[in-house]
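Each value in this text was obtained by applying a stated rule to the coordinates, not by laboratory testing. The structure presented is a predicted model; accordingly, all values stated were derived computationally and were not measured. Cβ atoms are built from the backbone, for glycine too; each structure is taken alone.
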Structure I
């Protein structure tokens, strides 16, 4: 059965559909941005932890390495 609505109802349905489409498109865009930000923050944290671990390892190696004396050039 085909329902027929008044022209004003049809226009209202179309306007509502357009508004819903814009809202959903905005929601998807915001969600994509949130995912990008989250991924960037996770990567930054991993890189920071790796850098700090390397700095600690370098510090420990420098502390444990014997000091070498250099000869002076004449």
Structure II
């Protein structure tokens, strides 16, 4: 996870574990139910599972975040 520049704009790439996101856990495709931050640790809950999993055990295509301020669209 490192910043990249494209056309003078800085982007940061990291997984975004949002509800409904499709992730790979081992060889099985799962869907994110919700995420919780507990004791400074991010825990991901998957649909149909009672126990949370650590994000390191999941594979998710990184999302690009723009690092420079941009005016809000009206």
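Work out mean count of other Cβ atoms within 10 Å over residues 39-46 for each of structures I, II, then name the structure with the largest result. Let's see the in-between values first.
Numbers: I: 10.0; II: 13.5.
Checked I, II; max of mean count of other Cβ atoms within 10 Å over residues 39-46 sits with II.
For which of I, II does distance in nm of label points 7 Å out along Cα→Cβ at positions 23 and 63, calculated from the coordinates, equal 6.0?
On the way: I: 6.0; II: 1.3.
So the calculation was done on I.
Here mean count of other Cβ atoms within 10 Å over residues 15-22 was calculated and came to 10.0; which of the structures I, II was it taken from? Each step should come with its number before you reach the end.
Numbers: I: 10.0; II: 13.4.
Source structure: I.
Could you figure out which one of I, II the value -29500 for helix-only ellipticity at 222 nm (-39500 (n - 2.57) for each DSSP H run of 4 or more, over all residues; to 500) was computed from?
I
For structures I, II, which has the highest computed value of Cα Rg over 2.2 N^0.38 Å? List each step's numbers first, then the result.
Details: I: 2.83; II: 1.33.
Largest one: structure I.
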